[in-house]
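Asker: Pasting the structures here.
No lab work stands behind these numbers, since they all come straight from the coordinates. Keep in mind that what you see is a predicted model, and the values were worked out from it rather than measured. Cβ atoms are built from the backbone, for glycine too; each structure is taken alone.
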Structure I
Amino acid sequence: MSDTAQAAPPDAGAPPRTGHWKLIGPGIVAAATGVGAGDLVATLIAGSRFGYALLWAAVVGCIVKIALAEGSARYHLATGSTILDGWRSLGRWTSWYFGIYILIWGFVYGATAMSATALPLAALFPFLPLWAWAMIAGLVSAAFVALNRYEVFETVMKLLIGVMFVIVVAVAIMVLPNVGAALRGLIPTVPAGSAIYTLGLIGGVGGTITMAAYGYWVNAKGWRSPAWMGIMRLDNRVAYAVTGIFVVAMLIIGAELLYTAQIALTEGDRGLLDLREVLADRFGPTVATIFLVGFFATAMSSILGVWQGVSLLFADFVRNIRGGTESREELTTSPAFRFYLFWLTIPPMALLAFGRPFGLVVVYGALGAFFMPFLAITLIWLLNSSRVPKEWRNGWLSNTLLGGAALLFIVLSIAEIARLITG
């Protein structure tokens, strides 16, 4: 593999005066990565239990994610440094926390992502067992990320999100949504027993650690100066508008297909296989098979996005720890990037055979619960400081949205820790 093959696009210079819509891409990558199979099931279950009542929460969640992703990318463009550089400037504690978190997270997430991608493959092509499809998905994803430039990666991600968007929205239309009830669902209400689902819809769908990777994908696109701020914001808003439509479509499916019939789904990724059976009964096997293709596109976009984006974060983390001088263009050819691809793919295969050890799951859940508050609070800290030129610091709206996100994720983290303790 040559350095030329992995080189990032050159600095794009000044943005063009027209054709901004054609440039959209990094936000689509971030949004596609953040919406996984488990998120879809959580949205479906919310719809199946509470109908349209929590539709407003899905919309608020997209607004929160727009603020977080915009803050991450704004730091990159305004300062010319990376979010890892910013965290390190806040103290060595950030490196200790992030280093421990990213290693444990990658080990457990690797198995989870490979299993999620294998579920629709095993259902479509049952001649191989689930664990074999999981290993194939991991190895193919690692090879693809290692051998392809950002432009190819972005194109494939756009294709995957296009497939899953069209299929999910088409199914939502087929179930004949109740427009009046949907509009009433935009009025904030919290039905009895829905508090955790409400918080989960706001905070859980659309990305966690991968939101910190958005700035790296913006840079990989060639956007590397404040001149690109407007286009980055357009890119980010369009991407999360697409995510919002996608999440609303899943909630409609849950409300119309499951809530009215009082059908329960299995928790986790396997709930989408339950939905396939419901779709087969209602619309026939062809629609059910097409839905499995959308399920695969959803899972595959997440695994590719994590393999590329979180490996970039790890490579930059190692650069910061070592005090290295590598440019952002060289991160994807660094030994640290390749090591993390290996770490996401090979060691987690042991978990496919033996299950996830309870102690590791507890640590993973605890650290994961605190990552989003960490991201929101550190963005507030960085974007209100002298590290950022005055014109690109937070205004009242950014501070309000990021502050609200921090409070939300603190509540979610407390709920997650309580769940881990009580089992």
Structure II
Amino acid sequence: MAAVEQQRRVVTAIPGPRSQELQARRLATVSAGVGTGLPVYVERAGGGILVDVDGNQLIDFGSGIAVTTVGASNPRVVEAVQRQVRDFTHTCFMVTPYEEYLAVCEKLARLTPGDHDKRSALFNSGAEAVENAVKIARVYTGRSAVVTFDHAYHGRTNLTMALTAKSMPYKQGFGPFAGEVYRAPMAYPYRWRGAADDVAREAFEAFAGQVHTQVGEQNVAAVVIEPIQGEGGFIVPPAGWLQLIADWCHKHGALLVADEIQTGFCRTGDWFACDHEGVVPDLITTAKGIAGGLPLAAVTGRADVMNAVHPGGLGGTFGGNPVACVAALAAIETMEAEDLPARARAIEELFTTRLRRLAESFDVIGDVRGRGAMLAIEFVRGGGDTTPNPELTAAVNQHCHREGLVTLTAGTYGNVLRFLPPLSISDDLLNEGLDILERAFVTHA
């Protein structure tokens, strides 16, 4: 199939008539509980462009929520998958193993933070990885309590819903949830009361004090943290805070679990967000961008921790599927060959220059934040009022969609527009997308 032309083209209303027909079929067959941000049905994709069934070509600022980091239909990934499908599609690693699983674990041992001896286990989704990381931490420490943070998002299974902060739509009506999960304040610089320079220390002291009084340090198996929060609003904690949390864990015998499902694999300008400050977690969970669009996840960590689990305690029928494994190997090869951490940093520079200029013109932009190609703007009422403004967020998001730009919202208050372009996208498409965003502000702000 010919490569996708890297050009935006809007030839119908969005969604177009064919997408509307498919949406009608969806409503007749798919559970209403499965949401859709933009009901445009894609038939091809490549680089930074999605082609829908009506022939529209949309600029992709979402990457399937940080999944197609190397671009949709990356040539290396496609070739590797086609080759593996011809050989075999499944045996179940727990029944008859295969080399591809081992090769992924070897890559993870080399790339993840720290030079200690590591082991990995492969799964299907980010939520599954986080849930297994908690299982491992509880076995290793002999403790049960898990601490997570305000604004956190860790998945939709019962345990990961307990770890997730936001009720609607993720938790509403689904309880009761798994027990022994405790929530601490998050270092959220834009909304933390007090001087910016004091946020790291004050937020850490609030965390430590709350755990001491409500949980007891001796009961904590793990602290689960996104180094940059995702669905919670791309909240970047102040420098030093993550290291303070890591030091606390080491002091009290708890494990630091870094949820790098959205931040991992070059997204933030390093291979992993923990690398930015040299923080080495005990366990790290990965998924999303690991396999170029195929479902794969992992827990990687200290060998003594990972090996504490009894044989048969970890696994799953499809975990580490061979097709997904070769896709991951090809995606990682692309990341290394094309120096995608550097590309993410270049995208950050381009984006933040224009977003900060936009913020100077529109005081409804309360904050511009992020790192690498994981960036966001937070919408407020403006005029000195920092009250969240989800209505304007939705209006700007919908305007972008109508003009052929795929954008995503986020945030506990629904007032954050987040940007996750594939790292293979061209500067021309980035600038064109930002032009559309500027027009949306002129129209709605």
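Asker: 35 is what came out when relative contact order in percent (Cα under 8 Å, 6 or more apart) was calculated for one structure; which of I, II is it? Can you show the working numbers first?
Answerer: On the way: I: 35; II: 22.
It traces back to I.
Asker: When you work out distance in nm of label points 7 Å out along Cα→Cβ at positions 20 and 44 for each of the structures I, II, which one comes out largest?
Answerer: Once distance in nm of label points 7 Å out along Cα→Cβ at positions 20 and 44 is tallied for I, II, the winner is I.
Asker: To test your reading of the models, identify which of I, II gives 8, 21, 33, 26, 11, 0 for P(r) over Cα pairs in 10 Å bins from 0, in percent, for residues 68-227 alone when calculated.
Answerer: Source structure for this number: I.
Asker: Matching task: -12000 is the computed value of helix-only ellipticity at 222 nm (-39500 (n - 2.57) for each DSSP H run of 4 or more, over all residues; to 500). Pick the structure from I, II.
Answerer: II
Asker: If mean count of other Cβ atoms within 10 Å over residues 52-59 computes to 24.0, which of I, II did it come from?
Answerer: It traces back to I.
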